[in-house]
Structure 1
Amino acid sequence: MAPTYEVNADRRYSIAVVGGGIGGLCTAIGLLHQGVPVEIYEAASSFAEIGAGVSLGPNAARAMKLIDPAIHDGFLRCATSNGWSDRQNYWFSFRKGQDTSDKYGERFYDLWCETGQASVHRARYLDELVALVPKEVAHFGKRLEEVVDTGDAVTLRFADGTTAKHDALIGCDGIKSRVRVALLGAEHPAAHAVFSGKYAYRGLIPMDDAAELVGDELARNAQMYLGHGGHILTFPIEQGKTMNVVAFGTKQDGKWADAEWVKPLDRDAMFKDFEGWVESTRQILTLMQKPDIWALFNHLPAPTYFRNRICILGDAAHASTPHNGAGAGQAIEDALVMSRVLAQVFDAKDLPRAFAAYDQVRRPRSQAQVKAAYDSGWLYDLQAPGIMDDWDKVKDKLATKQDFIWDHDLESDVAKVVKVFHGEAAML
């Protein structure tokens with residue numbers, strides 16, 4: 001049973017959240033927790049997430065607690081960590097994927113992390129978030145077709161012929177966001193995601209089968225195998241019952257011509273991509289169940305995340321490649337800052353000022369993460385300029401590249417967005 005939230009009667013406005021993924025639900029919960037009236041519009045017939053495991057770092061965990069401790073409680077109920085007790089504070093063990101002198105690839109670096117490799121199955125985590133949302137604020141089968149901003153209100157037109165009118169709109173509708181296009185204009189170079197040059201084979205393996213194949217240590221604790229032009233990562237999900245496998249490759253021509261971004265796997269192509277890799281990786285690829293191939297797209301930096309009463313958040317604002325395990329965490333950070341700045345708003349006329357403050361605080365950091373994640377993809381594939389396959393340089397970069405993501409002071413961001421909104425800090 002969802003908790004009961006009381007809307008502050010002094011708030012003379014309502015917010016529409018379009019999109020019911022992790023970012024949209026955390027935003028809605030945050031707004032409800034602050035007494036802000038909100039309605040969620042989801043295109044699907046129910047809340048649902050595609051994909052398997054998603055990593056959430058210490059920054060994401062802190063953001064959850066600051067939005068609503070119940071979000072973090074739900075995360076803990078479905079989170080999976082490394083299986084061995086002495087691996088609880090490590091993100092990944094990095095191995096040389098093409099070093100065939102070692103059956104498992106030489107382990108050359110372990111990256112310490114406050115929360116270790118904390119991952120959730122997307123669908124399980126979404127179930128925890130859904131439990132915190134009152135049924136009456138959720139509307140399904142609402143595929144957004146058009147946004148009309150009249151200056152003092154926003155009208156949403158849906159594919160089923162219905163409309164909804166609110167004082168402001170927060171677009172949480174993912175990497176192919178219609179709200180982003182409405183905000184920037186269809187012809188803007190940053191309106192649509194671009195291909196990153198990388199793709200990923202994704203699949204699952206029952207953990208007992210994986211452990212029998214490569215041993216307990218490699219199977220039950222997160223590993224990343226680096227090689228020329230590709231890398232493979234494995235980590236446990238579903239309370240250790242399943243190994244999540246993602247094998248990344250590089251598109252040599254840098255283009256993705258297919259209209260579909262997710263396609264059934266061509267196993268022969270996958271095996272060809274990883275010819276000559278260490279034996280354990282080849283065995284892992286052989287066992288993958290329900291595999292598919294994902295083209296990895298990201299957003300070019302938008303010049304703004306808002307216009308008047310329309311704002312974007314999460315993947316709609318800053319879709320990222322997955323190489324830093326930080327995309328979902330950035331959406332949760334967005335939700336924190338958004339909910340705290342809208343907590344300051346009582347009159348609808350102040351909504352654009354709140355969105356401007358959110359934009360000032362969140363856009364530089366979230367766009368820096370998109371760039372850093374893109375760079376990490378080339379680092380892992382031994383293609384980073386000035387580093388390539390110099391293992392000492394790779395190790396030095398791995399040691400520090402996550403710091404700005406994980407160690408960020410979110411309470412300072414909350415304080416800043418409130419000050420900017422109230423004019424106590426400069427609006428850039």
Structure 2
Amino acid sequence: MAPKYELYPDRKFSIAVVGGAAPSFAEIGAGVSLGPNAARAMKLIDPAIHAGFLKCATNNGWDDRKNFWFAFRKGEDKSSEFGTRFFDLWCETGQSSVHRARFLDELVALVPKEIAHFGKRLEDVEDKGDHVVLRFADGTTAKHSALIGCDGIKSKVRLAVLGPDHPAANAVFTGKYAYRGLIPMVDAAALLGDELGRNSQMYLGHGGHILTFPIEHGRTMNVVAFSTKEDGKWEDSEWVKPLDREAMYRDFDGWVPAARKILSLMQKPDMWALFNHLPAPTYYKNRICMLGDAAHASTPHNGAGAGQAIEDALCMSRVMAHVYDSADVPRAFAAFDKVRRPRSQKQVQVAYESGWLYDLQAPGIGDDWEKVKKRLATKQQWLWEHDLGADVREVIRIYQEESARL
């Protein structure tokens with residue numbers, strides 16, 4: 001029987017956690033990477049979460065590649081059909097990824113059914129001082145002691161915290177977009193060879209890069225091909241669009257044969273504009289707090305966006321475990337904000353910079369391969385080797401010291 005989380009019946013307040021408006025727990029079938037920091041955060045939140053992750057996690061297919069994040073290749077260097085491999089980045093957990101829908105199934109098994117409500121699209125939230133009122137698109141309302149917004153990059157909760165006119169209230173286009181798709185591994189390995197098919201690769205080139213890694217326990221190759229919008233603008237109201245294959249081929253014209261083969265095999269492809277959030281001056285306002293993409297939506301170039309949301313959940317759950325009175329919730333949110341905002345916002349900035357690095361457009365680095373290699377060798381360490389236990393101790397210390405002062 002799956003473990004159930006205690007609902008803390010002794011607590012005299014209720015906190016609403018708002019996500020999307022789907023009719024059920026569901027997720028698109030694509031891969032997401034989770035680094036060593038994310039794995040440690042899962043263990044600290046609850047070992048059952050980490051166990052669920054391990055059930056659906058996929059690593060590189062070859063044993064001698066298990067502890068490598070990516071093999072980096074020169075995507076336009078035709079001296080090799082597959083692009084010259086110039087650097088391998090070691091990682092404690094390797095390129096560890098999950099199929100989003102499968103991992104969600106594992107998480108849902110741990111959530112008490114009675115606390116989840118679906119089909120409720122949040123339109124507005126009003127802070128009444130000692131409680132909040134949530135208003136939904138279907139005309140219904142709900143009253144709670146506080147609200148935690150996990151409603152994604154187009155967050156309504158973010159608007160409530162910052163105000164709709166704040167320059168950081170809405171996400172901004174990063175100048176990059178991505179083609180995403182899946183390839184059956186049997187087809188990928190047959191066309192590219194076993195090594196390139198079953199182990200994570202990243203092909204770097206001028207104005208773009210292509211990454212591939214296995215998901216679904218090696219049955220599928222996940223593909224993301226990034227490119228640069230020359231005018232730096234995205235004026236379409238839709239951020240996800242159907243794929244124009246000819247436009248995609250033009251973006252990677254002149255690349256190595258392996259890159260072209262990958263693009264030709266992509267199934268269920270679509271095109272995603274990449275937006276992120278500018279730094280918010282706060283993640284909370286009295287009884288309203290935001291977490292995950294609602295607080296710090298990022299580009300995917302560090303493979304760390306989901307991991308930062310898990311770190312958020314760790315700090316939030318630990319500090320809230322010390323809150324017994326509704327009046328103390330704002331202090332818990334303040335402690336969360338102080339600990340989590342600097343690190344998560346740094347990740348957004350570094351991820352943005354990584355996109356330009358991979359596309360050989362980073363200032364002062366460009367296509368100087370030695371400089372690229374030097375930057376690749378160090379850029380992930382601050383993310384992966386961070387002391388999450390220290391964060392937990394700090395968020396609790398801040399909360400308790402502030403509570404004792406009052």
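Results, tabulated for the structure shown:
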{"item": "Highest-scoring label, criterion being distance in nm of label points 7 Å out along Cα→Cβ at positions 19 and 107, among 1, 2", "result": "1"}
{"item": "FRET efficiency 1/(1 + (r/R0)^6) of positions 267 and 355 (r between Cβ atoms, R0 = 25 Å, to 0.05) - highest-scoring structure of 1, 2", "result": "2"}
{"item": "Ranking 1, 2 by volume of the Cα convex hull per residue in Å³, for residues 67-274 alone, the structure that comes out highest", "result": "1"}
{"item": "Distance in nm of label points 7 Å out along Cα→Cβ at positions 323 and 347 from the coordinates reads 4.8; which among 1, 2", "result": "1"}
{"item": "Ranking 1, 2 by mean count of other Cβ atoms within 10 Å over residues 59-66, the structure that comes out highest", "result": "1"}
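Values quoted throughout were computed directly from the atomic coordinates according to the rules given, and no laboratory measurement underlies them. Because the structure is predicted, anything quoted here is derived from the model rather than measured. Cβ atoms are built from the backbone, for glycine too; each structure is taken alone.
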